[in-house]
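Below: a set of structures, written as structure tokens.
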Structure I
Amino acid sequence: MTEPRPRAVADNEKITINLGVVDLGQIDLLVQEGFYSNRTDLIRTAIRNQLAAHGEVLRTTVARRTLVMGLQDYGRRELEAARDAGERLRIQALGLVRIADDVSPELALAAIESISVLGVLQASHSVKAALASRIH
């Protein structure tokens, strides 16, 4: 029996959007005319332009809400140290939060007070179920 491969860090998260037929047709026309290589290229460019246009608001909001941007990893050792120190973590992030597979639901409950992730939370189903009331 082979061991399961570790899950790779996702650079992208898939989303689904619904567009009207006229919008979709206009996107296809811009692709045909060579402005974009494909539909996804146009959509990514449009999203990046909007994020850049609101960059200052994003920066000040991240600072005000004390969000950590990027990747946060929590393993058994980090959570045991917090629990043993009598601390309960309030995880607030914009990006990706990973709770390692070596973290039990009991340890997660003992060490994590709350989780707020704007982005993606990766954890085992049992840890997510145990923390369900603490995930905002």
Structure II
Amino acid sequence: MKVNIVFEMAKDGGCSCFMKEDLPDFGLLGFGDSPQEAKEDMLKAYHEIKDMLIEEGKNPPELDFVYHYDMKSFFEYFDFLNVSKVAQRAGINPSLMRKYSSGLVKAGEGQYLKLQSAVHSIANELASANF
């Protein structure tokens, strides 16, 4: 079962993630100082809840996570990506992209769509690369 996990960076630098869907018997949240820590916290809770439900004789669903990031959490999680280069590839002003990724300015839906297209293009190129 596919579920959507949303990441959000807090103004204090912390990060949270949560499951958008309502499922019987549980919901998922994660918190940490980074998106990686929040994801690990949420996955730990998922495994603990699954174990608890199994002990109760229930059959918990296997979840397939789809992750949704705000700009700041995306570039923190994928910190190996060069923000300016991704911006150029997406057709977004690099200076403006740095403001998006730092949380100073919020991007509109059009900018998110440009970024998503560029990231998918990068992912496809990486998937076809060989050594």
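Quick note: the coordinates plus some simple rules give every number you see, no bench work behind them. Here the structure is a predicted model, which is why all the values come from computation and not from measurement. Cβ atoms are built from the backbone, for glycine too; each structure is taken alone.
Values computed for the structure shown
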item: For helix-only ellipticity at 222 nm (-39500 (n - 2.57) for each DSSP H run of 4 or more, over all residues; to 500) computed as -12500, the structure of I, II it came from; result: I
item: Winner on mean count of other Cβ atoms within 10 Å over residues 46-53 once structures I, II are ranked, highest first; result: II
item: Parent structure of the calculated result 54, 40, 27, given that Cα extents along the principal axes in Å is the read-out and I, II the choices; result: II
item: Winner on relative contact order in percent (Cα under 8 Å, 6 or more apart) once structures I, II are ranked, highest first; result: II
item: Per distance in nm of label points 7 Å out along Cα→Cβ at positions 14 and 94, the highest-valued of structures I, II; result: II
